[in-house]
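The following blocks contain the structures, represented as structure tokens.
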Structure I
Amino acid sequence: MTDEPLASLTISVFTRHSADCSKGNDPQWKRCKCRKSLYIREGGKTRYISAKTRFWAEAERVARAELDKRDPVKMALLQISAKRKAQAKPIGDALDQWLAGMKTQTHTSLGAYKGTVRRIKRWADSVGVVNVRDVTPGMLDEWRSSWSPDDAADPLALTTQAALLIRVRSFFNWCEGMDYVPKSPAKLLKAVTTNDSQTWPLTPVQFDELLAATERFDADARYESAKVGRWLCAVFLVQRWTGLRVGDVVALPKAALDGNRLTATIQKKRNRKPLQSRVEFVLPDHVVRVLRLLPRRDEEHPDYFFWSRRCSELVNTNKWVRKIDRLSGFLDFKDEQGRPLEFRSHMLRDTFAVEMLLHGVPLEKVSKLLTHESVAVTERYYAKWTGRRKQQLEDVAVAAMQRMGAVFTDTHPTTP
């Protein structure tokens, strides 16, 4: 087979006969089931490639496809067709297809990606975007700039913004790979800068509000199986009084509790390698009582408080994190400046650490309780002066100066 416009190119089909084939001396014999290959003479060089078939007609189609790859007119037509295809892909359909592809995998963050799909669809509707190709880098940058923890309609904490940005980039990179856009419009989006050392401990009042929200969570549940407020309350109490991460709490076996003593296996990483270590805590009576009185749910393994053992620990953690995310809708927390504060389970680890510091436990001992590798890690996250710690320091300083004979008429002036 020879392509006339490309006179210097020759592509033809021939048969590589097996040793026992009766037509072994005729490479142009078409009707045997021996392997078919292509002879390619191009640019003064010869090479042979397999057609990956035993049928002559199929090998000829492969040869024509090889010719088409070298035909600039046909390649241009293919590119035009791809662009037309990109123009016609509605963004909603692309998002649904992107999400559906994850269901065939063990995608433990599927709930978060569903939330991203809903956010992108709402944004696209608000700006009038219909097709994926209509999205420009400027539009995405303007949307990215509007994300704020102070947005009354849709507050986004910095960590949530950072995770959302990663998933938005992932979606548009996928669109580029699917030829729905010639180039991802999200490539130049600026990263979200988060203050990793920022802690958000709950006040005692906020912690009480959190426990109360578990009751409202159950009252609002449509199905009996969705009423998990008692279990969420137990998880929060254990976190508050041990500083354990939520994943370590929801993997606790019932055998871990012996009297007031709790033995937990915690998951850690060192140089990106997963490690396990065992730690012990002493729980207050009221926390032990809540754990002991938890009824067994049909979904859970009889030897565990919060785990069915029919899934991995990571999947189990994400299952409970999604429940905690839904509970957040029943909370109205504010930070020290009065700004909306999105609840995350890690705040209870922060609460444990800060309360220990507030009540006189040295930083190096808090570090041991948190199972940090070094005091430097603890200092990075917790050696900060929150409003309560500043007041504590001021009270100590005032008391010392009073012992020196100083008099203070009014240490809490009103701000004009």
Structure II
Amino acid sequence: MKIAVIGTGYVGLVTGTCFAEVGNEVHCIDIDEAKVEQMRSGKTPIYEPGLEEMMQRNIAGKRLHFTTDLKSGIDGAQAIFLALPTPPNEDGSADLSYVLGVADQLGLLLKDYVVILNKSTVPVGTAEKVHKAIAAKAESDFDVASNPEFLREGNAVKDFMEPDRIVVGASSDKAKKLLEELYEPFTQKGAPLIVMDERSAELTKYAANSFLAAKISFMNEIANLSNLVGADVDSIRLGIGSDPRIGERFLFPGIGYGGSCFPKDVLALQKTAVENGYKFRTIDALIEVNEHQKRILFNRVKDYYKGDLSGKKFALWGLAYKPDTDDIREAPSLYLIEDLLNAGAIVSAYDPEAMNNVKKRFAGKKGLSFADDQYSALDDADALLIVTEWPVFREPDFDQISKKLKTKTVFDGRNIYVPAEMKDRGFHYESIGRNTIN
């Protein structure tokens, strides 16, 4: 099948590459010429494990192509995926200008029947808006369907190739048949194809991400209470996670969720509720909880130094919002850096993949520097702050940490070390929802 994917961000590039991997002819379209040239050469503009190798394999096999020309890119396509940005507006609503802008162009270019699929996370009713925008100028037959993605950054290739489920919102029998054929390589391996109406599919994506955000926020609240009452959140996590009704995933406490999906989607769901006259109380609460949690590590540091951080130097390990990605969108590290610098502190940061993105974000900001490796970030620092749980941070050389820090002080926002072991090493160690070690 010939497929076109419009937009080559995390979702679009993974979608196009993985569809090529199962034998389709895929044309990925983007307006950024430099980015397109980079991808043509087999280089990914994003960090996603396994993606670049798969890209190169399918480019060599002449199944994966990149272009800036919308007309040639969609010519002959039987399915066109819209994988475009839907950033939040100031009021929390999703900005559909990119999606509807492309839809407006498509109307003039369609020649034969095609299914246009919203892969982007979009509000309820977007499929109808896209259909209306295309129909205003189109002369050929087409259908618009919703096909939300459920990809985890850092695990996106595996998630696409081995999906838990495939959700499709389509009312047309013709569209359903085409999508059943398109996803057959995945359903043959046991992934269920769940077909529903377009509005339900659109809301399914928001509901899934918001529910996961709620699990994270609830565990963060339990962790905060654990700190106050002297309980151990690791034990609590095991105690409740073994209940199959709850499950063990998304129960790890930390310093708040970030990324391109959870913050944006929760806000969009809240906005949808408001627009329909409904007060979504749980959504309101988890937004408040997460905003508080993003600053909890800073508050712990500030309390430890009795409110005076002026001139203090902190080594910061981890900048990406999660491991195995370079994505810093809504990353807790950004809030922590801002708060530390505003308090007069000095920050030396290290991350395996996300430093360039943070450099651009804080360009010219005084007091912030970036280390060549995790240990040089420690030089002359008063304390180590752990923000992202990269594997490389889990088994460090504690002798080096001890020698380089002014004092053996660690604030762990991701609970990656064992408190008893940190005590044996002589550290002052603070984590989330566990007893402080002195």
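Values quoted throughout were computed directly from the atomic coordinates according to the rules given, and no laboratory measurement underlies them. These figures come from a predicted structure and were not determined experimentally. Cβ atoms are built from the backbone, for glycine too; each structure is taken alone.
Assign the value 70, calculated as percent of Cα pairs over 26 Å apart, to the correct structure from I, II.
The read-out comes from structure I.
Given that mean count of other Cβ atoms within 10 Å over residues 242-249, derived from a single structure, equals 9.8, which label among I, II identifies that structure?
Working through the options, I get structure II.
Out of I, II, which structure matches 2.3 when distance in nm of label points 7 Å out along Cα→Cβ at positions 26 and 154 is calculated?
II
Given structures I, II, which gives the highest value for FRET efficiency 1/(1 + (r/R0)^6) of positions 18 and 178 (r between Cβ atoms, R0 = 25 Å, to 0.05)?
On the way: I: 0.05; II: 0.90.
Of structures I, II, the maximum of FRET efficiency 1/(1 + (r/R0)^6) of positions 18 and 178 (r between Cβ atoms, R0 = 25 Å, to 0.05) occurs in II.
Check the numbers for mean count of other Cβ atoms within 10 Å over residues 250-257 across I, II and tell me which is largest.
II
Quick check: 0.85 is what I get for FRET efficiency 1/(1 + (r/R0)^6) of positions 66 and 138 (r between Cβ atoms, R0 = 35 Å, to 0.05), calculated from one of I, II. Which structure matches? Could the numbers behind the result be given before it?
Numbers: I: 0.25; II: 0.85.
For FRET efficiency 1/(1 + (r/R0)^6) of positions 66 and 138 (r between Cβ atoms, R0 = 35 Å, to 0.05), the value 0.85 is produced by structure II.
Figure out for me which of the structures I, II the number 0.20 belongs to, where FRET efficiency 1/(1 + (r/R0)^6) of positions 50 and 346 (r between Cβ atoms, R0 = 30 Å, to 0.05) was derived from the coordinates.
Derived from II, not from the others.
Match the computed value -14500 of helix-only ellipticity at 222 nm (-39500 (n - 2.57) for each DSSP H run of 4 or more, over all residues; to 500) to one of the structures I, II, and report its label.
This figure was derived from I.
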